[in-house]
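Alright, structures below, take your time with them.
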Structure 1
Amino acid sequence: MGTTLAAKIITEHLVTGTVRAGEEIAIRIDQTLTQDSTGTMAYLQLEAMDIPQVKTKLSVAYVDHNTLQTGFENADDHRYIETVAAKHGIVFSKPGNGICHQVNLERFSRPGWTLIGSDSHTPTAGGMGMLAIGAGGLDVAVAMAGGPYHLNMPKICLVELKGKLPAWSTGKDVILKLLQMLTVKGGVGRIFEYGGEGVKNLSVPERATITNMGAELGATTSIFPSDEITRDFLKDQGRESEWLPLAADADAEYDEVVTINLNELEPLIAKPHSPDNVSTVREIAGEKLDQVAIGSCTNSSYLDLLKVAKILDGKQVHPDVSLVIAPGSKQVLGMLADEGALGSLIRAGARVLECACGPCIGMGQSPKTNGVSLRTFNRNFPGRSGTPSAKVYLASPEVAAISALTGVITDPRTYGQPPVVKASSTADTNINNTLLIAPPAAGTNVEVVRGPNIKPFPRATAPAATISAEVVLKVGDNITTDDIMPSHASLLPYRSNIPHLAKYSFSGIDPEFPARCQAKSGGFIIAGENYGQGSSREHAALAPLYLGIKGVVAKSFARIHRSNLINFGILPLTFSNPTDYEKIVQGTELTIDAIQDQMAAGSTITAKTSAGTTISLTLKISTREKEIILAGGLLNLTKKKGLA
């Protein structure tokens with residue numbers, strides 16, 4: 001039996017464990033990335049480990065989220081990241097250089113390497129044959145300090161791509177189709193490995209779009225083979241020497257197989273308010289638009305925006321539509337300018353934004369009240385745009401550009417022939433590394449600068465012998481990290497200030513939650529399926545920790561958030577019998593006696609309620625994860641035991 005591509009890379013980097021689905025493994029990490037929204041906390045944690053220099057082959061700190069400097073907070077955080085990066089041997093990508101995933105694809109992603117990043121869309125680099133995984137900031141800090149990354153070995157699912165995409169169908173439609181088929185929970189505990197004849201017709205940017213949005217499936221990661229198309233992309237980036245041919249064995253066996261016939265794929269769109277609420281563009285064509293936004297780490301490449309420019313060339317954006325475009329990197333912006341395409345965008349009426357995440361995370365360009373926005377982004381969760389009442393759709397840049405011209409959601413197949421574009425050659429690729437700052441040779445002498453907004457992060461403690469606390473909140477299915485810890489322009493500057501952020505935890509669901517936690521000295525949260533889906537932001541664990549949350553009892557958890565809860569000593573409990581979810585209401589008191597003894601005895605945890613009932617819960621954790629909780633969090637355990 002042959003070996004899958006993902007299993008080959010994992011085996012080559014295996015530190016402990018067996019490459020068998022469901023077993024805990026630890027892998028060596030070659031490269032890390034952070035962005036400024038999560039990076040300040042990751043670097044505060046790295047500093048707490050007392051490690052002079054990072055021990056990875058490469059670590060990069062990006063500034064791409066909190067780029068609106070409306071006060072001192074963001075600029076202070078940027079200076080902190082720049083100085084801590086210099087001190088510890090980390091490359092620093094300055095504001096304006098671009099979105100971490102786009103820049104990393106251009107400058108640093110390498111076939112066959114492992115990467116973890118403190119951003120859920122880190123799997124973007126899987127479009128280049130890299131095993132790239134999103135993780136919490138503390139996991140990234142441990143990797144930078146030389147420790148392995150621990151995870152349960154996922155199932156490996158082959159996504160077999162048959163045929164060839166027809167005119168106007170794109171890589172965005174491939175991943176939207178998979179979301180339609182499998183839902184936002186369909187990737188939990190899985191790696192999606194792409195294969196089949198259709199792969200050879202997809203460019204690296206198209207592959208990266210697909211692997212990027214694998215995060216919306218809840219997948220551990222997604223990966224494409226490294227082939228001649230990969231080689232051509234690296235050649236264009238002046239990095240052909242880093243190319244390595246990688247593919248699954250011809251007789252590789254997979255845990256699961258999903259087939260998509262590209263020949264039959266038509267332009268798709270995700271409707272409000274979830275990336276898996278997918279239909280054909282044809283079915284909802286005619287919906288009036290107020291805004292179109294093109295960019296994000298999903299669709300802001302040179303090829304994406306060159307197609308948009310050709311569609312808009314010589315035409316005018318509909319007078320009722322605001323079109324905003326955010327190039328993914330300074331390199332993309334420079335190439336558009338050199339090509340003359342930037343002029344086409346501007347003359348058509350587009351508002352060209354900074355090379356940053358921008359509207360995707362609610363950092364500006366929020367729609368009007370009840371506005372309808374069509375975006376090329378990866379998420380359309382309620383309120384993520386910054387306007388709670390907005391309706392946000394997700395589609396390809398081609399659909400977005402044509403719809404900006406017509407003023408309504410438009411099937412591009414009614415427009416004519418798609419624009420023909422090709423990747424650049426090395427001669428005209430605008431490679432400019434002036435906004436990438438390499439760490440100095442004597443970095444340990446650098447003084448780290450901390451602004452007044454940077455506060456100490458809350459520390460977990462070992463669980464008490466008996467935990468008795470009220471249920472301070474009960475929520476339903478698919479609660480996102482945006483729900484737990486909102487992410488928008490007014491709060492993003494406080495990512496290094498947990499006491500301030502905690503005041504807004506669950507503010508979109510129950511504004512009284514923080515005050516109730518304070519009055520009750522914390523408590524339990526009850527949740528449905530897929531609790532914590534979405535971003536890797538560990539603030540969704542740190543803010544509840546600060547508010548005294550002892551545990552979350554859910555029907556199931558999203559992968560990264562579950563790990564973040566464990567890393568900060570919060571119990572991720574599940575219902576042994578899911579119907580028990582109905583028996584608990586907000587205000588119920590839960591008591592867990594002899595928690596440490598129960599953990600030692602197995603995975604079943606018995607809880608008593610103030611109503612006099614007994615409920616069986618499950619704490620399905622590995623021996624290592626049990627040690628983390630009993631030590632009061634991963635940072636405590638790491639300092640106690642070292643990094644092995």
Structure 2
Amino acid sequence: MRTIVKMLHDAADKYGNRAFVSSKTEKGWTPVSYREADRLSDIFAAALRARRFEREQKAAILAEGRPEWVIGEFGIIKAGIISVPLSIKLTPEEIAFRINHSETGVFLISKNVLAKVVEAWDEISHPPLLVLMDEIDRDIEKILTGTAIKKDKDVTTWKTLMAEGEKRLEADTELIKSMEAIIEENDTINICYTSGTTGNPKGIMLTHLNYWSNTHEALKVIDIPDGRYKTLIMLPLDHSFAHTAGMYISLLRGLTLNFVDARGGSMNLIRNIPVNLLETKPDILLTVPALSGNFMKKIISGVNAKGKLISTIFTRGIEAGIARNGDGHNKPPFLTKIKAFLPYTIASLLVFPKVRQIFGGELKFCVGGGALLEIKQQHFFAALGIPIFQGYGLTEAAPVICTNSMRRHKFGTSGTVLPGITCRIMKSETEEAETGERGEIVIKGDNVMKGYFKNPEATMEVLKGEWLWTGDLGYMDSDGFLVVTGRAKALLISPDGEKYSPEDIEEAVINHSDLVNQIMVYNDHRNFTTALITLNTDSLKKLINEKQLSDPEDILKAIKESVYSFKDKVNDTIPSQWIPATMEIIPKPFSEEDKLINSTMKLVRYKVTEFYADRIEAMYNDNNFMNERNIAAVKELMN
């Protein structure tokens with residue numbers, strides 16, 4: 001049977017007392033073995049049944065990575081209940097939407113997120129049973145005091161529920177077997193919500209078979225020794241990448257999952273990463289560009305602080321390492337390797353080993369997901385001796401579609417498609433692209449989702465027969481590597497993979513400033529959001545006449561004031577990270593003639609991005625609306 005439950009049982013039999021999940025407590029790192037995790041999840045499943053929760057009901061999880069998260073989800077799945085993993089970054093409003101939409105009946109939460117749940121409580125139509133992973137203390141009592149949450153009715157604790165589960169199992173020793181006997185591989189086990197391209201994010205239904213297929217196929221590409229490796233989970237477990245590549249793949253290779261110490265809240269979690277790396281000495285890490293980019297900056301800064309000699313050895317060593325590695329697949333000429341030999345060898349002996357110690361000293365490689373990893377990071381870490389292998393996927397595909405690996409990799413690409421997945425690049429619904437030609441990435445395989453929960457219309461848009469239309473653009477290069485180039489549809493993406501729809505922002509700008517004719521908001525894995533705008537010339541002339549302006553800089557200041565007037569109107573409905581930090585004025589409207597507008601007058605975003613690539617890049621270099629380019633645009637519009 002191809003199920004997650006079978007994978008867990010097999011792992012318990014094979015790896016037994018080997019540490020599966022581990023967290024830091026007052027007693028130090030406290031592990032739970034594979035065998036014990038299997039047993040504890042039985043108890044949690046029995047507890048849910050003791051509370052009369054039935055198959056296909058929903059149980060949400062909102063917490064930082066920790067053993068109770070993993071054991072809780074396995075218990076939920078054994079009981080035939082559907083797990084709804086949620087991000088700790090969600091706002092109270094977003095939490096309420098997901099709980100309501102999924103019809104959640106049980107809600108596992110940690111102390112760190114309780115205040116958010118309290119704030120969301122009044123917006124939840126059918127309040128679920130809250131299961132606190134932590135024991136109730138003064139801090140929790142304080143948060144609950146004066147709220148609508150009734151401690152004796154709405155709240156229980158992990159410890160209490162587990163005690164109930166043990167009693168239920170004593171009374172019915174065959175309970176778990178009877179529950180597992182009716183589990184089928186096409187049963188939905190997760191509803192994973194998208195970050196939300198509109199106000200209503202979609203719930204992706206994933207099955208046992210989706211995960212079984214994706215984990216087994218991924219391990220045919222990525223080499224992980226059996227029963228030897230350990231990792232530090234730095235990503236939240238609701239993240240589809242960490243969920244599959246961390247939690248589920250570990251069942252097939254006996255990985256030990258150590259969780260970053262989150263005691264004291266999310267800020268402590270971030271601060272504890274460097275310390276926990278030294279303590280756990282991971283062999284492999286799952287990362288996202290925002291994390292690895294931060295590491296790269298700190299490494300360079302730390303080396304520079306050691307003085308000119310060390311800095312020079314390091315810099316020349318990295319440059320030599322990049323030269324000798326080539327693109328990872330096509331090796332450089334022999335002469336290049338000869339020239340790189342001495343500086344690379346000196347750095348490898350004197351500096352690189354000390355730098356690698358910040359990761360614990362045993363790290364072999366990292367796998368990057370969640371967002372596209374810029375090529376300079378790929379080159380840097382490969383030269384340092386701890387390569388980050390970029391992959392690509394999406395939650396609808398459970399999520400891995402392709403990846404680079406130690407065995408076969410090429411920098412600047414997302415790797416090779418997993419066995420068992422068929423991938424096509426489509427120029428249209430009927431025309432397939434040639435090698436090197438860009439189109440939409442379309443896949444089929446056992447990893448493809450069942451559909452969107454309670455949203456057949458959205459399901460039909462992306463699932464056409466057996467094929468999943470990803471909405472991502474890319475091409476297959478001549479070496480068989482997939483290169484992902486962007487989104488076919490509008491989507492802003494932050495460095496850590498968080499996504500947001502630009503339409504809400506664009507609508508707000510246009511609605512609150514009659515100066516703006518067209519706008520395209522942009523963020524493709526960047527640290528801040530930007531926008532390109534064209535102006536309504538009649539409104540601009542009116543503004544100039546009304547305010548009796550003549551100096552281009554004064555006119556630009558007035559334009560800025562008008563364009564950004566929307567910020568006061570949207571209040572907190574648009575998260576601040578997505579509001580454009582600066583904008584670039586384009587004198588000429590986006591037109592169908594330039595192929596920037598299609599026949600229905602809709603913006604062709606990727607073409608606008610390509611056409612004005614230099615203007616977009618300029619914004620990230622100076623981040624200043626009052627720049628010479630915008631002044632020049634104003635002068636052109638005045639003529």
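Computed from the coordinates by the stated procedures, all read-outs in this text should not be read as laboratory data. From a predicted model like this one, the values you see are computed outputs, not experimental measurements. Cβ atoms are built from the backbone, for glycine too; each structure is taken alone.
Of the structures 1, 2, report the one carrying the highest value of FRET efficiency 1/(1 + (r/R0)^6) of positions 77 and 557 (r between Cβ atoms, R0 = 41 Å, to 0.05).
Working: 1: 0.90; 2: 0.10.
Comparing 1, 2, the top value of FRET efficiency 1/(1 + (r/R0)^6) of positions 77 and 557 (r between Cβ atoms, R0 = 41 Å, to 0.05) belongs to 1.
Could you tell me which structure in 1, 2 was used to calculate mean count of other Cβ atoms within 10 Å over residues 149-156 as 14.0?
Matching structure: 2.
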Out of 1, 2, which one gives -8000 for helix-only ellipticity at 222 nm (-39500 (n - 2.57) for each DSSP H run of 4 or more, over all residues; to 500) as computed from the coordinates? 1
Check the numbers for distance in nm of label points 7 Å out along Cα→Cβ at positions 189 and 397 across 1, 2 and tell me which is largest. 1
Taking distance in nm of label points 7 Å out along Cα→Cβ at positions 517 and 533 as the criterion, which structure among 1, 2 has the greatest value? 1
One of 1, 2 was used to calculate mean count of other Cβ atoms within 10 Å over residues 29-36, yielding 18.0; that structure is 2
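Cα Rg over 2.2 N^0.38 Å was computed and gave 1.03; which structure, 1, 2, did it come from?
So the calculation was done on 2.
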Quick one: relative contact order in percent (Cα under 8 Å, 6 or more apart) came out at 10 when computed from one of 1, 2, so which one is it? 2
